[in-house]
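*Asks:* Presented below are the structures under discussion, each in the form of structure tokens.
Every read-out reported here was derived from the displayed coordinates using simple, explicitly stated rules and does not represent laboratory data. Since this is a predicted model, take the numbers as computed values, not measurements.
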Structure 1
């Protein structure tokens, strides 16, 4: 177990190094001279050659690529991702001031997903091949197929514009988070429902369930026993979904004007604020790989029968 965790940790570091190279390359792979682009963003469209050279010198853009990358990476380890071109604030401050909003939306969406998927998945398995099962699977397929932005707009139109129950956009109260979390949570619920149903059907066909049925255990008891094992793989999916939500909430945050990292990333792309773009992508990637690592560790503890790399600890 310890060997597996160390291996995963080393892989996480390798992934983050690759991501950091890709992130740092953003400014260098776009068409044009990075120094000229940054100078125009900072000083307007009409900039002199002297201003461009000054920007090049101040940002170290005249150095070799690997030297620039190592200097930038050293700053990252020291908590320095540079300064935003738009606001002049440190990038870390810009990102971490938005992080709580993104985490709130992600956690609320996971809760919506679980509230929908757990009873629906278990009930569908218990009522296999009935009209209830067919309706549930159709709903799950619909949830997977509907794009988030379209569902968000439909919810706004119905619940905000027509009924006036929830605010159209904004942040700060429970009412503001309802529609964005439903928009994200329904898609996640569709995936989790299908997986839970499949796991439940597998468990229901095992000997210990047949033995319990033979002893006269009711459907409630059978569901309780089978769901304990069926939910273990779902924990992995939920963890991966949480990591994906941190990056996948971009569209929903834009639709609902939610002040999270996704909205910050989109605004920074339109403003060509390269330090913030680089910082957002790096933080999102770091959150994703860390959550993946924690999910793998928790899964091993939840299911002791699984052994990794020949380790039996």
Structure 2
């Protein structure tokens, strides 16, 4: 065995990684295999029956070809979910990049940077549900925002679309998951050699040129990782859609939840596999744009 494959205690690398591999296999690979297996089982109102049929998948895609050019329910659901992914991704990217840029390049001392970075984590000290519910007294028909708008004579009657709407769902997502974009982008920016910034300024680059030609390209790994975090969470979320959407907005996660509530586990598993495939497709596209393994 080559010496470069051993650490200073003579332990091979694969043996060091074995415990983590076993944990990964036990809590991810094995459950995923079971979900795929169950998705091909038959079922009725009372039980699941081990078999190998595609009923759950054909029912999910039912009408997708016969109703063209109209979209079937499955495609409409995924299109709605993808729309929220795009909106939330764009907003969290702008917020995350701005906050990370301020912390990395406008705060001089590392201690202050770390303190302000930890301040960004304060919302995570409470439950996501609590943070979502906190918006209801603000955005409700008789909430604080409507009272301010009416009191300021901006509107004559309460604004209805502030709560239980697409706006409130997107707002909650941005509030909940912006930090998942801040952290990786901030980490990438902190690794940028400051001598490159000085060289760009010495070469006569403007602030915009320095941002677009130096900082953004070198921050792409953080942007890609943050994007993967945000997209995967939004794609599988159903609580935020339910609470902030008033149970009126369809999503891929809610489709799985509805199947589980009806005790239809094979269709729920099939929808989970379809959702995983759609999410992996998005991640593959992001990885094609930025090769994270190469950049890191």
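*Asks:* Kindly point out which one of 1, 2 the value -19500 was derived from, the read-out being helix-only ellipticity at 222 nm (-39500 (n - 2.57) for each DSSP H run of 4 or more, over all residues; to 500).
*Replies:* 2
*Asks:* Out of 1, 2, which one gives 167 for volume of the Cα convex hull per residue in Å³ as computed from the coordinates?
*Replies:* Numbers: 1: 167; 2: 245.
Of the options listed, only 1 reproduces it.
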